[in-house]
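The structures considered in this document are given below.
Only the coordinates and a few stated rules stand behind these numbers; no lab work does. Computed from a predicted model, the values in this text were never measured in an experiment. Cβ atoms are built from the backbone, for glycine too; each structure is taken alone.
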Structure I
Amino acid sequence: MSVNYTKYQHIEKWGSGEVEGINKGTCYLFYKIDGTNASTWLNEGLQFGSRNRQLSLDNDNSNFMKMMTSDPRLKPMIEDLLKFLQNHTNFIVYGEWLVPTNIKRYKDDAWKNFYIFDILDTNTDCYINYDIYSKWFDDQYPNIKYIPLLAKLENPTEEDIRALLPKTGEFLISEGVGEGIVIKNYDYVNKYGRRTWAKMLTEDFLMNKKENRSQKKVAQEKGESIERDIIKLMTVDHVLKEKAKIMENKGSTTWESKFTFELLNRAFNEFFRDNWEIILKKFHNPTINFQVLKKYSDDFVKSIIL
């Protein structure tokens, strides 16, 4: 059987309709690390992919293919990966290639490594259970790195999962917390007939992401820097509060994408209504471009709910 590039599934935010009920049953909770999505499989030799495409040395992604095929430091892992895939030619291995994105607090020796988080059996179109592949690697392929289990829980509540967020800094992080948690239920199929996973992110990561997005998108003109600084006053809690109000008004227990437009407007309007006096005092009666400010507000809200 010839295996071709297959894009990895999108991981849905906890609380969305796409993962409603995923916590009913046995849930595997994993550390979510902040690199770039990568994959490898066997098809006339090792092939490499990113989140959206197959890679080549001329069209790489963050030097993933180049380093995996030429860095002596990674040779033991590559040799074990090749042996593993030769024994399982129908598998695609997915993982995180750890390069700097939002979180820069990983340990020095953690960078530029490939950490496996899923294996797809293309014959069955199902993912291999962690209990199975972790034993394979430990017993037969010790040079393969994989993301370890944070916790295995039966029917966890949101509070059970959220309580583990402070522990996300225990894997690869030098200080503070990590990106968040990935929740997998290998028996779960959502109401649309799709098998998917959920994620719960730390507020520290969301704030880093907000800051980095703003820095990339904001031009250097003085007029725009005011709006960039103002929107830093918006918090994750503010957005989640407005989101909860909308769900309550709609009589819905899960978030639906059709509510997004209302949330974008409501979050912005309520933020400015609650903070306009603080803004005037902190920024000395500034001249504000509300179109730019609204754009930054929308970007922040989307970073939390999408």
Structure II
Amino acid sequence: MPLLKLGLPKGSLEEPTIDLFARAGWKIRRHPRNYFPDIDDREITARLCRVQEIPLYIQDGILDAGLTGKDWVEETGAQVYVVSNLTYSRATSRPARWVLAVADDSPYHKPEDLAGKRIATELMNVSRAYFERLNIPVTITHSWGATEAKVVEGLADAIVEVTETETTIRAHNLRIIAEVLPTNTVFIASPAAWENPEKRHKIEQIDLLLQGALRAESLVCIKLNAPAAQLDTILSLLPALNSPTVSPLSDAKWFSVETVVSTNLVRDLIPRLREAGAEGILEYALNKVI
């Protein structure tokens, strides 16, 4: 098949993306002096690019597919096919947000209070459209970085900036007054690549395994031995994607039970299983759940 030209995000999403691909089954090895990492798949050639540039590279056919932010697809207006949403980032597994923030001690409490004011942001087009929808006249200026400092330095009355945890926002004594755009990582493809049967098959393969790796992040497998007399009680404690797997052991008085559960349930579940009579309880991580 023809090589699939894949764009990988450089910067804050770089490490979590390479880690995600590793869990999905692809090893990516970067080089310190170029932006063309090796990937252990002869059907893929990879390039590291800024997330802001990836949508237009894919629209123009320079790349066939890639991972970028939903925000930059909207900002650039790129004509691409969105294969899937992949909710992961550098800090959390929650979607990030572009927010409207002002100085904590400012008199601004809602977007309308900023009429006639100066707004700094990197997300120019989305921000302009946001204020136009609200019919609020503002001046939008481009920020080339350190956006949170613009209000502190008196260079802007407010900012539109992306945040995952709000830590940096609060550290600069800023206060969020509105959400402009929720965003997350998206897997996108060029219309031409999506219409090519061989490239589409490869894109769908990548998407299936990336989604499986993401799903596995919040799940673990629990395996245990249950005495026959307590089997029904133990099974009643177990959530599962479908239902637990129950297998008889050589000793007819015992059964082996295996299931998949959310990681946030395990700390409460294991003690309850032990109290119900389960023995030999094992917990192990999963790479992919398809």
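Compare distance in nm of label points 7 Å out along Cα→Cβ at positions 127 and 151 across structures I, II and report the one with the greatest value.
Largest one: structure I.
Between I, II, which one scores greatest on FRET efficiency 1/(1 + (r/R0)^6) of positions 71 and 167 (r between Cβ atoms, R0 = 35 Å, to 0.05)?
Largest calculated value belongs to II.
Looking at structures I, II, which one was helix-only ellipticity at 222 nm (-39500 (n - 2.57) for each DSSP H run of 4 or more, over all residues; to 500) calculated from, given that it came out as -8500?
Source structure: II.
Please state which of the structures I, II yields 0.75 when FRET efficiency 1/(1 + (r/R0)^6) of positions 199 and 271 (r between Cβ atoms, R0 = 30 Å, to 0.05) is computed from it.
I
Out of I, II, which has the highest value for mean count of other Cβ atoms within 10 Å over residues 119-126?
Once mean count of other Cβ atoms within 10 Å over residues 119-126 is tallied for I, II, the winner is II.
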